[in-house]
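A short reminder: the numbers here are calculations on the coordinates, not readings from a lab. Note that the coordinates shown come from a computational prediction; the quantities given were computed from them, not determined experimentally. Cβ atoms are built from the backbone, for glycine too; each structure is taken alone.
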Structure I
């Protein structure tokens with residue numbers, strides 16, 4: 001099938017509110033030797049997209065300026081160095097940008113097959129959250145079966161994924177959320193207990209739930225305003241993993257004494273600046289350890305809302321409202337039946 005010369009895409013008229021995003025057209029991207037070109041059927045909306053739209057999270061050198069870090073669709077072309085994928089393969093991919101468009105390139109090592117029975121929307125809901133959770137909660141945080149973990153933002157896409165995977169691999173899971181409704185959702189997703197951070201001190205509640213011991217790993221996307229309470233919530237040899245700073249990136253008068261006394265580890269990371277090789281290693285571990293779980297029908301993504309590409313402004317408004325539970329998705333191309 002011949003490819004079109006131009007494609008629909010989301011363009012931005014500078015940085016700012018959701019309304020800076022408009023439907024436009026552009027030329028199809030050319031895959032590099034190690035990349036595939038994907039006809040996009042669905043794309044995910046994520047917090048980094050909001051930050052890029054606001055001008056605070058620019059794409060790395062060489063990446064597409066178009067928003068969108070995860071897609072699912074069909075491979076329609078491949079670079080000369082690509083051996084793992086062929087034209088016609090259904091893939092979901094962690095992209096370096098460009099997902100809000102009808103066609104998008106992605107490094108081949110950052111692609112994964114659709115899990116068994118998945119359609120494009122569910123497949124596109126996987127890469128950003130599953131790469132992030134695996135790299136931070138399991139690799140950096142070293143979470144193991146039998147340990148206890150606290151997941152902040154439990155009903156976000158990251159939070160839902162973290163809760164399900166932590167439970168799947170044998171951890172006791174606690175989470176925070178901002179309403180009783182969201183706390184109830186966290187319990188449905190596998191939490192042993194959920195804490196409404198607007199109604200009680202999560203650090204005090206964690207101490208109560210763990211008999212004063214604390215948790216082994218905290219996955220935190222809030223940052224500054226949670227710093228002291230996070231430290232209070234950790235057990236001896238506990239690990240705090242930071243992935244975002246929705247509550248600020250700076251802390252005044254932080255006391256490091258407890259970090260030393262209780263041998264705590266504080267670490268963090270971002271996904272986008274990592275090399276293709278580093279992201280490819282995460283993809284390989286996901287395919288080996290997590291994809292069989294998805295193929296078996298467990299730990300599926302939770303989809304809150306799906307919008308067509310030309311309603312991307314509404315999708316971003318929902319993301320910024322924090323009223324959603326789970327993922328917000330965009331449909332881009334013609335729907336495709338689920339994989340076998």
Structure II
């Protein structure tokens with residue numbers, strides 16, 4: 001499947017007002033793409049369009065929980081720029097709480113936004129992506145779709161659900177020979193305002209399980225997927241470690257969660273159950289970066305190798321030659 005160069009694309013970014021979405025929209029624009037940015041926060045979108053330029057971007061206020069608003073978003077993108085080549089879904093809410101302390105309506109709300117909202121977004125996008133000779137559908141999920149963390153039952157359930165939905169959709173499109181690349185981007189912890197906007201029932205502000213990565217790494221992965229068809233892309237070496245440990249040694253992975261990860265999910269900052277969050281309305285925090293910027297990693301070798309197969313092959317050959325050479329030296 002051949003995808004257009006970024007400079008020739010029209011891109012829709014859902015969940016674009018802050019964090020990964022905002023970084024992604026800015027990077028697409030810097031590469032020459034025309035961008036449609038969507039979220040609930042009107043002020044955040046307006047400032048983003050101003051930063052990009054009104055000749056290359058438009059803002060659409062839309063809530064992923066409303067299917068009609070998602071359909072209207074797709075239609076406005078088509079009316080303004082003539083087509084849609086890449087659709088990026090990045091909208092989500094966050095909930096940190098022991099499972100038994102969750103109320104059913106709280107669990108339901110996370111599923112409504114993070115899973116059903118993604119389904120609404122994808123359903124709206126597909127009729128327009130089908131009209132292209134080669135289009136990309138990119139959903140930002142989480143490494144928790146492969147390896148759930150404690151206190152994240154609702155969030156992890158939603159991300160597992162999105163991954164299952166994408167897997168099924170991918171096969172259906174393959175059966176119809178529809179040229180749409182379906183990509184699942186799975187970041188580890190990323191330094192965005194996401195943690196500040198989430199809801200906590202553990203008495204403190206949620207923490208990020210380290211190491212934490214800059215959102216630019218995720219944005220680069222999304223841009224890569226918009227030009228190069230790829231099925232799954234884990235962002236951050238920590239994510240590769242978590243997923244591999246859960247697959248190969250699940251019991252040991254559980255122990256690791258208890259011994260280290262659970263402690264990292266908390267902070268020293270008090271946060272009451274009634275603190276402001278973005279569950280039902282936008283929070284006026286439109287930063288790209290969060291509270292970990294000084295310590296966030298700016299590069300990930302596993303992610304780089306996943307995006308550059310030739311470099312990965314060269315690295316593997318070099319390691320093999322080095323191993324053989326060292327073996328001969330020992331034998332001598």
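Annotations
- Computed 2.5 for distance in nm of label points 7 Å out along Cα→Cβ at positions 144 and 288 - originating structure among I, II: II
- Structure from which 0.55 was derived, FRET efficiency 1/(1 + (r/R0)^6) of positions 248 and 296 (r between Cβ atoms, R0 = 41 Å, to 0.05), options I, II: I
- Comparison of I, II - label where distance in nm of label points 7 Å out along Cα→Cβ at positions 16 and 256 is highest: I
- Source structure of the calculated read-out (distance in nm of label points 7 Å out along Cα→Cβ at positions 64 and 200, 4.6) within I, II: I.
- For -14000 (helix-only ellipticity at 222 nm (-39500 (n - 2.57) for each DSSP H run of 4 or more, over all residues; to 500), calculated) the corresponding structure among I, II: II
- Among I, II, structure where Cα extents along the principal axes in Å as derived comes to 64, 40, 35: I
- Here mean count of other Cβ atoms within 10 Å over residues 48-55 was derived from just one of the structures I, II, and that gives 18.4; the source is I.
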